[in-house]
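Okay, got some structures for you below.
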Structure I
């Protein structure tokens, strides 16, 4: 998706009463989105887990194309880029996210999940609380 198209859709989405966004999108939109959100669910997993997920996606791609990837995507190049992105996020964004999330606890509903077990418990709680 061209960045201008993404940005327009993003800005429109933030005007809605309710919305859910997965991932950071782009650096010029993430902080705006975090500021507007009333609830944050932050999955703060160990960097090795992220590397495992990238590796697992690549291994599975030998049989099944990765979900959400364009057809005929260069899987090896995409995987190597993902490894680099994981490292850059870990070194540059993760500390900023953690600082933001700690401060946001004063004004927002924050779920700071640090393990698969915490994610499972969170999902079970949401199903119990809101049905599903």
Structure II
């Protein structure tokens, strides 16, 4: 295992909660990525098997993703669903088309918590209970 930059692990321990697991006695400092690979501070490349943990897995430095983010950030980075947002509607239409579910509806959320809460609200509304 390669060594960490001086004091980085200690700095992490000073400002991050103790329950935030690092999984290794000498954790890697990841600094870069491309496609399915990540690179540590020493330049060693690894196949990333955690790329989808807690987030959406899009890979690293994928030109299409970078370009799409850059383009959208130049327009609207975040707003409310109280407005008509063309890319959101177009993506929902694509998801409905691929689902083959008659009269399918799409509701976008940004976390597992929101997804579970939405599923609970939906199930309660179907059961007509609270």
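Values quoted throughout were computed directly from the atomic coordinates according to the rules given, and no laboratory measurement underlies them. Values in this document were obtained by computation on a predicted structure and should not be read as measured data. Cβ atoms are built from the backbone, for glycine too; each structure is taken alone.
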| said: Quick check on the output: -18500 is helix-only ellipticity at 222 nm (-39500 (n - 2.57) for each DSSP H run of 4 or more, over all residues; to 500), derived from one of I, II. Which one produced it? | reply: I
| Cα extents along the principal axes in Å was computed and gave 56, 38, 27; which structure, I, II, did it come from? | II
| If you work out FRET efficiency 1/(1 + (r/R0)^6) of positions 17 and 105 (r between Cβ atoms, R0 = 30 Å, to 0.05) for I, II, which one comes out largest? | I
| request: For the read-out relative contact order in percent (Cα under 8 Å, 6 or more apart), a value of 36 was computed from one structure; give its label from I, II. | output: I
